[in-house]
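Listed next: structures, encoded as structure tokens.
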Structure 1
């Protein structure tokens, strides 16, 4: 029996584990890593704490793309720290202005058949060229940079078999929105989404990358396309023909699930507030007044996307009621737009041209007016993420965004007439002058790592105690995101390297007094619903609760990356054996888990006692032997220091 593409990629990097049993722990060799500056400072603090002199991967890149709004010294200090670490420890450094990590990595560094983990949940963008690319917590990335394996639960594999060809005005964004409509934000948990079928041949690499990028919203481990002639043409155009290798599933490969999508049957779609799976047709939303349009992000900022938008806007002007901003994804994209005249068309149409960075996607500027309807070509529309609490954010394609910017209302782009014809260049402009190389090993000893006053040490954890007794300091519902736990935005992101200061904002959207409750209780337990911790890979959503004394999180279910981050921080991720028990616990209840250390040592059953109610609840956990050892040690950093 043949292998699917996912199995081939895992098999070629398998260090240990049983890849034939879904859910079992597998350890993978990691070829490449990436970080960005909102998570990178902590990742490099962790790497420094490990005591490894130099990275041991084939390639590691530190990108500056998130915290580029410098209203104080904090972001600039973090950038200086990251740059000094990269120079000393052997990483490439992508300077501010060079572009969004996933767009630049796709253009310049990603290689078919390689493994990549990044401290950003949209690292699966690399699956667009046949990489096994996964988002991870910063500590996992630090361990991989030091030569350690990356551990995942062996995923099931879902094949999305594509047929046909997209009709005019329908785009790759509509493909992934259609998949989200089918599977929901929980449907990819424990799975890799693999794309195949004759329709794959009709999609360019930028289109494939849009689809794999937003596969993160499915909760999937990653998403992947084959590496074929389309991939080869893209890499050749990037002057990287030697990086191409062909990769495909065997003809007789089997899958755990198969979904059929006819590309020709799709129409323009939109994700309505406040979840990426709240899918509607654009036609059904026609006439809704639009206040803001933002085009860009790691999902839709490629040259192909930008050329489409420029062609739609050419010779026209954005509607007077619409604030239109556009952020090209990389210096390469921005320069090529400038050279071919498309940038002038965007400017003439009234677009506000932003730097090549994440910007509005993570609330770093461009917050809409109060109560606004904002159309964004981004990947997430969680409540408050834009920086405006009552904004209504819709996720749409570049075509729908541009059409609506012109009319001032939600507009199906098919009403504009003939779609513009856009072709990809035979040669991209290649200029890597904004990629700083590291010092040589001989020169590295003289390089000083530069710390700023806002950079505070990694919070300390403790070995798992024999017994656990703590108060339920917070109870939240389903689909809690890492934005709920540890918000983004221009006011908070500069403190990502300062856990003590950052702690005052933890869960502020759910309970403004959460941090004080934790300080009063001394230690606590969080009770959550289903899909707890979805969204960003930010490990701050685990590190800040660690700092505040959280010892366990008990939920109906967890998102993959956040559960791993909790383990890495030394916080117990536990689930209710009977989901109905969730309803029985209230904030303030006194909870206890007896013999928890012994349970983790032997994988024994765990019971949560509620002395306030006089009740007990059976708990479950999906933890490998290694993860239990990490919890016993007090977290991944102490486990690694101890030789684990």
Structure 2
């Protein structure tokens, strides 16, 4: 039996475990990346491990999230990251150089290598044939120190692409179609591989758009072959030596297969408030819109920007629409300026933002109250935009540009012949905003600078022998990390200050939760299906730990979040019978007798509702390593004890 692309890379990097779906495996990690919203905590954790230099082939710290500096906090964090990376052997991508995933795709991603990043959209690198996975900052810190990265061996899903895209239909429409087919839970526990003749018709940036939003499927990662198209992209980036050919064996076996006919696709949109709530743009035509945002790590490549510029050339954005454009990297921005496309965007009335995540994580450019915002981004979760009652739709750059001109939701295929966009054969290379670290022998010459907003990391404790507390919060299905730990201008500056950050925990669901948790001394949270989907932000575990949360019970968990809970000593358990969810209410007094013993070795435990007398069987789906971590009070304690 042959291997899939992902299985080949896993086999080459396997440190421990068996390549059997559902079994825990350990991988050697070649590269890591961080961004500033999660990076400060990751580097504090790396320092806490007492390791002098990173041991990966390449580690890069990007500044792209917290770039709106309304106070000292973000600037202080940037200076901390700049100095700590210089000292410990990590490259530093300065503010203005671009969004981590776009820059990494351009300058560092390599087919056949492994990459983890403290951002859930790290699978963007799968567009170049790299095994890129999102992870919590602590897992990234461990990997930087030379440690093994552990995942559950995924199943393999194949999406066969046939045909080729029509005019005004883009890669965003491909992944929206896959989301329509599979849903936000359809990729859980799996790696999605794209194959078929249609793959050859897609550029690397188009492939990266598709793998980027594979995170919204709940997939471990997504990946494309490394072929002649990949080679041409790397050659244009002056990195042809990084290319290797990589494809699945003809007799590789997949657990599920789907087919998408690229020729049959029409422009699509994800409607509020989920990336899998997909409809044809034609169904939405005529709906008045207020805002359009083009950019993010999903759709900010040079090809995307040139397409939008060509559509806007000689036209004016509708007077009722505010249009923002965020180029994905300095490379993209510079090339737009040099070819004149930037002038076309400006003349049309677009507001040009810096090369950063910006509106995608609620960092500025929030919609008006109850506004309709079309965005080329990857997530449209409730309130993520910074406006609680905004209606956010996810669309392609083509649909976004057409709608910005007309002032209502517009199917771009109704606009006549699509403009022809010529891509350059060589990209403009200038890595002057990527700072190199000092040599190992010069480490002592660097002083790491810490601002007053950087507070100590909360550390977990061993589980109680018997757990008796209150069910402090009950939430429904598809709770995202944006629900648990919101982003945006008011919150992101405190990512290195957990006590302050705790004031915002779960306030999207229950504005009184932080104060109640402090008053009650914590407790247990009950969730529904797919608890913790979305961003990799470990703060969604770290802040509940600070607030005294000892365990989370849910119908099911998202991959990265359950790993983050364990990393910080919070015990994740699933309901053996999902219907038992209805037997518990917020405020109930609950108990798990023999809690510590169950964590140590049991596969089941009994949750007793002391308020109404009902019980529920809980499953503890934990590896031996995870049990040891929980008994130690989390990964930091576990790592220290192992020294």
Structure 3
């Protein structure tokens, strides 16, 4: 049974539809399956109709449109953005190939919707310069790229069986190293079925080597005879065998001379009935299975449904808690400013009511983020990126964020229990798999202990951690600085406490240099606008909280005794990277370290953009570059990007 349209089918259909689709207006666009689109059209004097496009298989107007999905996918949504309201100015076939071009004008913009019906097929939106706006499927091979931003390259032109001259045919055969039927089938884009028809009408043995055919006159005449209906009168029909359709053709072939046929007034109608009948059969079978399953609902099915609902709720709540923890980190400066202002006021003896009244009248940007204050609990509810987050005024930024991460971990154990319960219920019902989830999610990322700090993995594989504030500086030195580790500090105030975790191994110079750059880049030097700064390293036993007599060591500060090992004039620099292998995550740190592990890297330098503004700008860059928007949102949302950025203003290098 025929599965897809041939080049001959495309030629016949395009010729038939060209006058009909001229100036047709594009309405809504839907996607029914990974390969199939439906475009609503309004045709002059006909009214509304639907054009169905299935990559690698078919294109035709249909009288049997499928029901639209409730949640549209990203590809048809982008097509709607560019095409809705536009009008078709031309439909054409490229070089007697299985490629159809729909030329569309909307206002001053001209675009081309290019449909590939060969191989696995594709649907590609091109701009006026033939650059790819978006493909249905991104493809990247050594000799061919179909990705956003690339210029679309059409296949090399072949000899057309409709327009080929006697001399061109003779030249083609003289350079062929195969038989006649294969030569004209592949080198003239007509396919095996029509190649055999040409050989039959020419009364030539199809297996004869092409080079041995000296006189091509009979073959040329037979070719003209076979394809003559394309320029005159079509005779569209479906070929039947035992009452079932096996092929659809624009004109008759001798191979099916004695077969039963069903004729149509247009080739489009024949294509529609042939392909839509198969589609409706599949839809009907799926509906029957669904109805059969619904009739079996009983006690265990009801229990399974409730367990799945509970699992979805646990996952939703877990995602929400992780997101809020990330929001706190992502708006570090704002949250830190709020907590410091509240605690300073409390230390001065202000009551909670006084603080509430002061905040209402305050012009501080941080105050505008505060939604409410719970005087009984000592908590503040603030709004970050349109989401409400509750903070404990007695905790630091890091500790508040960790509260949400800890709560999400508790939900992780509930999710595990729910999954076990679902498996048990499935066994009792005899189901092999649980009901499908509405959308596939990435596995929840389990936070590692060092992710509460700034961190990176050096190009030599060493973990390097740094403080975000005075409290985390204290935590790093008190809890995580171990014997044989290396302690770094910038030669300025406002430096993070940075520790290279050596695990007793000798640390190469490359890691020391990366740690030095990390230290100066995440210190106050970045804010100052300088291009470089000094850093030094010492051993753990040289770091102390015990001051000299009569001196005081502030929170997050330390006394360094003994010789310091300096790195002078270290250039500032930081990078963000996306790991896109099985792990899939965002990383940051020095450029040399990030390049070692990430598949996509952006380099940062001091610039004009505030941290939150640049993180959103980078997020938009990533969503424009990568097709999987959900993945980027999961692993590199603006708040996650901000967590890896140096303090102060920055920009992306080279932009």
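Things worth noting here:
- Ranking 1, 2, 3 by FRET efficiency 1/(1 + (r/R0)^6) of positions 50 and 506 (r between Cβ atoms, R0 = 41 Å, to 0.05), the structure that comes out highest: 1
- Computed 5.5 for distance in nm of label points 7 Å out along Cα→Cβ at positions 42 and 370 - originating structure among 1, 2, 3: 3
Read-outs: derived from the displayed coordinates by stated rules, not from any lab. Source: prediction; values computed, not measured. Cβ atoms are built from the backbone, for glycine too; each structure is taken alone.
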